[in-house]
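In the part that follows, the structures are each spelled out as C-alpha cells.
Values quoted throughout were computed directly from the atomic coordinates according to the rules given, and no laboratory measurement underlies them. Every value quoted in this text rests on a predicted model; they were computed, and no experiment measured them. Cβ atoms are built from the backbone, for glycine too; each structure is taken alone.
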Structure I
Amino acid sequence: MAAHTDGGGEASARRDLAVRAAVDQGLVGGADSAEPLTCLLDTAGIRASAAALTSAFAAALAPGTPVLHAFAVKAAPLVPVLRLLADAGLGCEVASPGELALARAAGVPAGRTVLDSPAKTAAELREALALGIAVNADNPQELARLDALVAQAPTGAPIGLRINPQTGAGTIDALSTATATSKFGIALRDPGAREWLVRAYLDRPWLTRLHVHSGSQGVPLALIAEGVRELHALAEEINEAAGRRQVDTLDIGGGLPVNFASDEETPRFAEYVAALREAAPALFSGAYGLVTEFGRSLLAKHGLVLARVEYTKTTGSRPIALTHAGVQLATRTAYAPAAWPVRILPYDAKGAPKSGAPVAQDVAGPACFAGDLLATARELPLLAPGDLIGVPDTGAYFFTAHYGYNSLPRPAVHGFTVGPEGRVRFALVRPAQSVEAIVAEAGGALGDALL
C-alpha cells in the first residue's frame, strides 16, 4: 500500500516503516498486546531540522559572529533528546529548576544554557549566576533582586532584560507573547518604559543582553520579525546612550510556527532568516552575537503518537473509533480543537497504511469526558478494532506535556533510525509509566496521612 505522503516524502516513508516495525517488534499491537499506545521520534528528522536551523543563520551572519541556538526544553523535556540536539550543536533554554536539571543531565554546559522564566526565585537566580548561566530578567522587581545578588557575588554570567515589543497577537491568543498586556517582559510601548530601560542599562554595566520572544504558533513571520526589529533598535539606542557597545548579544527567542496540515515543513528556517533580513538587516552585520530559542519547530514534525483502536461503535449515525490516545497527550486539541487540529493516519493491525472508501467518523480518546476527541467527522477509511491510528507532528509538547486525566499513564517514547535497507532500529527514550509509579506519585506511601 502507498505510504502516507503529503509533501514530505522521505520523512513519511521513514514513518511508515517505523510503524510497521513497531508492530513487528511489539512496541504497540493488536487486542492481545499489552501495549496499546506508544510514541515515536524520528532521529534523522530531528538532526535535519537542527542542521537547517544552524545553516540558515550561518549563511546569513557575518563570519565569526557568535551564535547560540538554545533549544526550548519545554517543547520536549527528554534527556536523550537534549543530548541528541547538543550533539547537533545546540544548547538549551530552560524555564524552571526541573528543565535546568534536565539540561545538566544531558551534559549541556552552563555557557550554552539560557534561563528564562517570569517567576524565578532568588535561589534559581543565585544558582544560575554561580554556574555562569545566561539570565534574562523579566521585570523591574527581578532586576532589583539581581542588583542585590550581583553586589553580593560578582558573576561572569551574561545578564539581560526581556522586553515585550507589544507588536500584537497571532491567531492563538493564549500563545501570543507580544500583546499590549502580555505577562512577559517589560512593555516597550508603555509610557516611560523606553526611557527606563535605557537608564537601567546605563546604571548597570553588567547588563549586556536584550531578549525578546515575539513568535509562537499562529504568529506570522512578519510579526515575529517586527518584534526582533524593535529589539535591535533598542539595543542601538542603549549603546549610543552609553557611548560604547554595552549590549553585545541579542536573544531573539523562537516561536517559528509549524504546519500541522501536511507533511510539508513550512515555514522553513531559511524563510524566517529572510524575513529577519528584510525587517532588520543590521542584525546580521556581526555587531551583535545572537541567541535563538526554538522548540516546536525543531521537534514537532518528527514525532508520532501510535495508538490502538480498542472498540468502534455508531452513535446517532456517526461511527466512532475509541482509541488509547486522547486528552492526556493532545490536551490542546481536546480543549481547543479549532486552534490545534491534528491529522489522523490510519493503519491496519499489521502497521500497514489502511486504504478504503472514506467515511466520516469520530476518533476518540480513552478519557471519561465527552470532549476527549482527536477528530470529529473526519473522512478516513472505516476504522476497526485492532487497527492503529497515527497522530503525526506530535514531537513537541504532545507526549511530553502529559496531562494526568483519569490517571492515564505516560506512554513510552522510542527514537528510531532507518538503515539503508529499510531496517528500523528503536532506542528507548523514556519508559512507559507503570501503575505502581502512578500510585507512588499519588501519595501511595502516605495512605494514612489524613486519618
Structure II
Amino acid sequence: MDEYGNTGEERAARRDEAVRGAVERGLLGPDAPIVGLLDVTGIRESARELRAAFDAVTAPGTPVLHAFAVKATPLVPVLRLLREEGIGAEVASPGELALARAAGLSPARTVLDSPAKTAAELREALALGIAVNADNPQELDRIDGLMRSAVSRSPLGIRVNPQVGGGSIGATSTATETSKFGVALRDEGAREWVVRAYLERPWLSRLHAHTGSQGIPLALMVRGVEETYALAEEINRRIGRPQIDTIDIGGGLPVNFASEATSPTYTEYARALRAGVPGLFDGRYGLVTEFGRSLLAKHGTIVARVEYAKSAGGRPVAVTHAGVQVATRTVYVPGSWPLRIAAYDGKGRPKSGPEVVQDVAGPACFAGDLLAEGRALPLLDQGDYAAALDTGAYYFAHHYAYNSLARPGIYGFVPDPQTGGVRFATVRDPQTLASIVAESGGAHVGALTTLHTPGSR
C-alpha cells in the first residue's frame, strides 16, 4: 500500500478490466494484435504522491519543480496529463523539447539536460528562458558566448558527477568514476575549476547532479545528493553570498519489477534525503527533481495476442506480437530487465489453471526475441493474450523497428462508474504500413539508381 492507501491489487484490478475492455472494444484482437495501455488513475496518483512526499520535508515557501524526464515516456498526452498534475519537463534533445512544448509546458517549468547540446539548441533554450545545466567546460564556453551576445532569463548551472559509484546495472549508473555525464569532481583540478566557474560568472545560480536510476540503492542516491549539496555550500561560502539558489538532484528512483508493490516510495526517498542532507530542505535552496521511470512504469501494460502456441524440446512456446520492438532492454539484457507476465484468455479475462513452465516469444526473426523464458504461467493457447507488466516507461513508447514491425496503438484508460466498465482515449494511433514505407525512404525510391560510379557506364 502506498501513502495514499492505494494498493497494487487495486491497480491490478483496473488493469484486468482494461484488458477485457480493450478486447470487447476491438482495440485488441486478430486485426490489432498488440496494444499499450496506460492507467490514467495510477499516473495521477503517482504524481500526487511525489509532490506530497517532498512537500512534507521542505520548508514552507520553498520553490520546488518536479520535472518529468521526458525520455521515460515521450508521449505528448502523457506530458499534458502530468502538466495538469503540476509536473514540469526535463528534456534532453530538440525532439523532447518539441514534445514538451506541444504538450503546453512553459519554459519556466522546463529543464534542458544533455551531454551533447548543439550551439543551436543552447541558443533556443536561452532565448526561451529554459533552465540549462552545462555538462562540461566546452559547453560552458558556448554559453559564455551566447550570454555576451544576448541577456537570457534562463536559470543556468553546471552538472557535476560526484563519482560516488554505481549500482547493479552499469548502463543506468551515472555517477561512476568514468561516467560520460557532467564534470567529474574527483578528477585532478576539477572541483576547483567548478568553484572558479561560479566565482567568474554571477549568472550561474544552479548546481545539478544525477546518480543513476534502476539498480541504484537509496543510500547511494542520497550520497550523491550529499556531495552535491556540500559543493554548493562550498561555492557559496567562497563567493560570500548565496549565488547558488537551486539544487537539481536529478531523479532515478528505482522501480520494483518483481511484484505489484510500489517500492521504494517517494516518501521513503524524501525522508532519507531529509535525514542525510537536512540543509537541503531548510528553505535556503530551491529544489528540482527529474523523476521518470518511477512515475510511469507501474501504470503501463503491453498486451499481445498469442498468434501460435507450439512446443520445442518439450517446452511450450507462446508466439506473440510483443518482443524486441517494444521491450528492447528485456530481450537483449533479460537478467537486468526481467518483466512479469500475466496471462489472459481470448476474451481478455485473467487466465487460471495449473502453471506450466513455458516461453513467451516475440515476433522478431532471431532466437533471443523472448519476453520471458522458462516462466511458470497458466498455459497460453492460440488466441489468448500475454501482458507484459510495469511497462509504462522505456517500453512501448520506445519503438525499435526490427523487421519493420509497426508501432502499436497506445490507449489511456479510467474506470467508468456509470457502466462499471472502462473508458478509453487514444494516446497514439497504431502505425500504418504506409508510414513504415515513408520512414524507410519511400519518397526516394529511385535515389540510389541515379548515382553511378565514374566509368561504370
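Any idea which of I, II comes out highest on distance in nm of label points 7 Å out along Cα→Cβ at positions 108 and 420?
II
I have 3.9 for distance in nm of label points 7 Å out along Cα→Cβ at positions 60 and 220, calculated from one of the structures I, II. Which structure is it?
That value comes from structure II.
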